[in-house]
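Nothing in this text is a laboratory measurement; each read-out follows from the coordinates by a stated rule. Predicted, not measured: the structure shown is a model, and the values here were computed from it. Cβ atoms are built from the backbone, for glycine too; each structure is taken alone.
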Structure 1
Amino acid sequence: MENTLLIGDRILVRRFPRIKPERGDIVAFVYPLDRSQSSVKRIIGLPGDHIKISRKVVYRNGIALKEPYATYRFDLTNSYNDNFPSEPVDIPLQPAAQEMLSEDVRNGEVVVPGGKYFVLSDNRDNSFDSRYWGFIERSDIIGEPFLIYDSEDQSTEDALNGTVTGSRQVRWNRLFKLL
């Protein structure tokens, strides 16, 4: 979700009242690849929506989305990421993503089934999202992130390992930022 969220950001998630997910919402949900973890992504497709990505432009129901939050950090083209749905070349997909590609593609677009959502990260070049592990279930949505309450400069490795360094570099400009 870079630059919307950075490694080392700590966020508050509104869990109640239960949200009705809308297009463009940022949601926290149970991570499909490790259900003991949570993840944060942006909802791109609601049930019934037709999703297609062509040359890094996301189309929903035939209309190109204006996405000022989306970032592309690499000039390299990834045919699967940048032109979705397509046949992945040497990219491992989770079974749910393989099922999505075989059962939910109509006329070159993914059609989001009832009770499910298609999510993407804002950092489109470097993210595992619905393109790789399929849709998320409505029941797996935890809530809506709404505030960064703490932020420290932290490496990906330290964050994944739970390592705490002795010198804490607070990113003051990110504190109490509304999402």
Structure 2
Amino acid sequence: MRRCLPDTIDLLVDVHTVQLDPQAPVWLDVEAFERYLADDERSSLEQAVALYRGDLLEGLDDGWTIQDRYRCQRLFAEALARLAVLHEAAGDHQAALDTAQRLIEYDPLREDAHRAAMRACCRLGRRNAALEQYRRCRDVIAAELGVEPMTETIALYEAILSGDLDVAAISAPP
């Protein structure tokens, strides 16, 4: 590790831990990611999501890395979900759709993301795309879990299918 760091950066080492000196003048992506996540502003969440370019220390499977990797994965998925809701609430339906689709790519079992994508498609006038999104959701849930989608997902699908859906009345969860 010392060979990879500039001479001005100290490592604090003891029997159980190795860490960067907290006073060292370094920028850490994980630290910035977590700082952006602490703010509920849309721009902060967008910055957090932009920072996430892959799993933490991918390929290094020591016990401590796995726990932190899972924590960052969970934070990233939740950031995408929060961001999709904020886009939807702001009426930016294309951004809501893009964000929901990114979350679906990351975690295809997230039904909240499938529903967000379905709502965004409807608001964008893409009813058939919303119905297709439901079918993809149903198929992945069945293949991976052997169950039907959640009641809320089925109800949204049925409302879209029947044409009884009041697009203006569709809302994202708080």
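Here are some notes:
- Which of 1, 2 yields 18.4 [Kirkwood radius over Cα pairs in Å, calculated]: 2
- Identity of the structure behind 10.9 (criterion: mean count of other Cβ atoms within 10 Å over residues 6-13, calculated), options 1, 2: 2
- Source structure of the calculated read-out (distance in nm of label points 7 Å out along Cα→Cβ at positions 46 and 126, 3.3) within 1, 2: 1.
- In this comparison of 1, 2, the computed figure 31 for relative contact order in percent (Cα under 8 Å, 6 or more apart) is attributed to 1.
- Label whose coordinates, when helix-only ellipticity at 222 nm (-39500 (n - 2.57) for each DSSP H run of 4 or more, over all residues; to 500) is calculated, return -3000 (choices 1, 2): 1
- In this comparison of 1, 2, the computed figure 30, 9, 5 for semi-axes √(5λ) of the Cα gyration tensor in Å, for residues 54-101 alone is attributed to 2.
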